[in-house]
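What follows are several structures.
Bear in mind that the values in this text are calculations on the coordinates, not laboratory data. Just so you know, these numbers come straight off a predicted model, no measurement behind them. Cβ atoms are built from the backbone, for glycine too; each structure is taken alone.
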Structure I
Amino acid sequence: MKKYSDDKESDSAVFSKEDLTIDGTGSLKINANFENGISSKANLTINNGNITVNSVEDAIKGSNSLLINGGNFSLNSEKGDGLKSNKEGKGTITINAGKFDITSASQGIKAYKLITLNNGTINIKSSNEGIEAEQIVINDGNLAIEAVDDGINASLSGEEQANLKITINGGNIVVDAEGDGIDSNGDVEMNGGKVFIYGPTKGGNGSIDFDGIFNLNGGELISFGTADMAQNVSETSKQNTVSLTFDSMQSAGTKFTVKDSSGKVVLEGISKKSFQNVIFSTLSLKNGTYTYEINGSKAGEFAITGTTTEVGNVNRMPGGHRGGQFGGRNWEIRPPEPR
């Protein structure tokens, strides 16, 4: 029998050259001190189970595809990615259900071609970049990301950067990133869901960054970040969006509130990090006049007459609060339990 260490293809504690399926309700714990935890050179499917992986390199990898239909996952990668599918031109990751706690030195979830999140509770507790693929589609679920660099990133290695897109159709998403919160080298489309971004506190990055177009057609968005790279959504959007820039940095814990002409709160957020720009959108943000408050005190007003509005030269207000709220809902970095 060939020893594991002599098999040049065997780079994981659990390894298959062909398709691999993991099923059942039992528990599996892997300490992969050499390279990867679980990997398939073809297609990897996980239907259920309680899976813990501590690995030097990638925790779970399906080269052609990775399909997860359920289970509880605790993934810790010392040097690599949490979930990965890296076959050039093929690599896809689909998550239909499950609960995930991911700590990684590189990407929390990384695919070459496509990442599709249909449901589940995903907590990327630590990463260089949270989610990265050529195309990313989020349909539902609870997603929380802590990233040193970008939170959600549509990009591709190499010179060709075609068909890059982030699509958000639903779900509850919280991103805490020191790079770009949402970054697409192509386009972004948001049709639903709730997105809360704690963006960068230093210049050179923005809470939202895209090279193509960003059509915001539905959902709720509030994004705190720096002013020098602030980028509003595209005018082709179907839902009104406002980019409001202050004349100086606001302290961490500042509460920002938007009220309509009748005094009704249409949007409210408390940033856990300092910021100078807020980008926000919700269905109830119609054309008309609005006031905004800092820590409960009126700071100014603005008028919306079209899909994109820019507001600036706002005086800084003192004080602050702790926690994180959005539209009367509590937003924590750890998402709620699965539904």
Structure II
Amino acid sequence: MILATDLPAPPLPRAVAPGTLAEAVHRFGRDTVAFQSLAPGMRAWSDGAGAWVAFADTGRAWLAVGSPLCAPEETGRVARAFVLAARAAGRRAGFCAVEEFPRDTFFERVPLGRQPVWDPLQWERVLAGRRSLREQIRRARAKGVRARVASAHELGGELGASIAALATKWLAGRRGGALGFLLAVDLFYRPSERLYVVAERGDRLAGVLVAVPVPGRGGWFFEDILRADDAPNGTVEFLVDAAMRRLAGVACGRVTMGLVPLAGPLPHRLRILRRLGHNVYDFEGLRAFRARFAPEAWEPVWFVHPRGTSEIVSLWDVASALTGGHPLRFALRAWTEGKRRRLRRASAG
């Protein structure tokens, strides 16, 4: 078992220049997705007074990464200015994966789903109440799996190549192919600010958990958890346990695994979408996986757009950003691949 005292101190944010997007993320980034504002390919808009919005341009809409990066009391003003800038560029606008947004008559919000939240300081209590979770961790340990925190400089060598190969293989197995925008798998930008927990069995990589900071909350987002095909049962649970213990050791009080789309209470129209889309994206499987770790809460996550904008159009914009502009093509490919897998399982059985 990895104890918090076995692990090195947490990575510290790099020095950032005043007035930059990076500084705004570190000062004001309270949404889980805030760090993704710094991902390669994101565009950025500023009001010229220190507030920033990172966004993706779909060609029809500017979709912001969470809330505006500014003082909380400025959120409404900055959000309206961003919408006006988008309209001047001939684009719609919206804010994706928002957790806290002030009530504003200019905007309305649509539920995107729920995200699970844990307090690492209470992790031992979670384990005490979950025999199945303890057993999975024990299985991985019994098979020789060990976990450690990897330093950023290791990523330039053999370990980084192994992680990249694992990610490539994992993405190749996803129904419909790789997603983009807030669901892109990009493990290596700003590595000194991330937490890398690797699971190894002998000299082979069995899995990796990559976490990014949520600076405005003093928390962490377990952004990606990848497991090798030949890794023993319990490897993922072993990684989560190691990461939780490590963060408890530095008195971190908040961890999330991010949004589960269309989870939790939804209006009727979105419940229909969830029902129709289950053959394209395994919403329930993702929710069940995260529920296995007994989160303390499931918090709502929203899409915020200007009042009067069609909800269907806004959700289509989000789907376009996630699928590289081709939601229907992605859905058809995912449905077809899912059907093939079900047929193979049926014939094998």
Structure III
Amino acid sequence: SQGRDLTVGWDVSGAQRKAVLDFSVRAEADSGFAESLRSISGKASRFRELFSDDAPLSVSASWMLNEQERKALVQLLQASEQETRAGVQSLSGEAGADDAAAAPGSDAVGQIFGSLKQTVEAGHIDMFARFVPQESGKFVLIGGMQLADGKEFGRGLGELTGLLKDHAKLAALSRNIDSHRGVMFHRLEGKQIRRQDEQVYGEHPGLYLGTGESTLWFAVGGSDSLAELKLAMDRTVEQPPVTEDQAVAPFRLAARINRWIQLNPPGVDARPGQQIAAQAFGAGGDTLLVDIRPTEDGIRLRVTLGEAFLRMIGLGAGRQFDRRMEREGL
């Protein structure tokens, strides 16, 4: 075995009103497993100022790829490119064509996936996504990904949206509807919107896409989506530089559970579990934090739970006790 040990730690702090669960893996020195773990190194994200512990959900991933990971991802992209070319062929009405590379839209697919493969080969994956609450009670989803050649991706995206404009599943497609900091945006809206999507984003949500020289930006939601995305773009330009001693986590996630419960609050006929969750998380302390960081000889996964999670466990245990007493006639 190349793994030296796995350590699981659990700490509940009443004073800090949270619980911390740690998983630490250490590898044998000079083993292949140790080399693999050492390769999981973080790098300062271009989107670091956009990660928020207070967001309904915020995710950030910024890590360096080792050679094996680069090869695997390039192979995955090559397979995805072939499938996408076939899909574009069907849109153009030439699904039976012998030469997929000559079909309309093929150049666009090549440009998009060429940019993605260049990004992987450069060895740094950097992306983020974040839900932003609105005054209406709904959310806007914003996100971005760093690209090795954003202009190439943008050219492909522009051509591809031209082919999609008459797609049967689209209610609307608007090209070049707005621009910000050199990024031109397109908007797509589907005909069939799921009820759960309307609960999150409101009526008639759209997908906004745009690329700059080195970044793909996107937003999902109502009329305020593009304004939120522009604010995020401004913050990445205005953020302070990274200091040498600043710790970098390859992966981070933060969630505020009560924000999601409030999208569809449980009614009087709700299941007991829904009522318990609403009671527990509605009283505050509903933050969930997850981060992964490399250590000197391994890696550590830390999960931090706000007091609402402990409250829910207590309420659930209390309800089970009450039901047991009722069954026994006590």
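Out of I, II, III, which structure matches 0.05 when FRET efficiency 1/(1 + (r/R0)^6) of positions 201 and 305 (r between Cβ atoms, R0 = 30 Å, to 0.05) is calculated?
Label of the source structure: II.
Among I, II, III, considering only mean projected area of the Cα convex hull in nm², which has the greatest calculated value?
III
Okay, moving on. Of the structures I, II, III, report the one carrying the highest value of mean count of other Cβ atoms within 10 Å over residues 129-136.
Largest value of mean count of other Cβ atoms within 10 Å over residues 129-136: I.
Can you rank I, II, III by mean count of other Cβ atoms within 10 Å over residues 105-112 and just name the one with the largest value?
Answer by largest value of mean count of other Cβ atoms within 10 Å over residues 105-112: I.
Matching task: 26 is the computed value of relative contact order in percent (Cα under 8 Å, 6 or more apart). Pick the structure from I, II, III.
Source structure: II.
Consider the structures I, II, III: one of them gives 10.1, 30 for Rg and Dmax of the Cα atoms in Å, for residues 41-88 alone as calculated from the coordinates. Say which. Present the calculation step by step, with values, prior to reporting the outcome.
Working: I: 10.5, 30; II: 10.1, 30; III: 15.7, 42.
Value 10.1, 30 for Rg and Dmax of the Cα atoms in Å, for residues 41-88 alone corresponds to II out of I, II, III.
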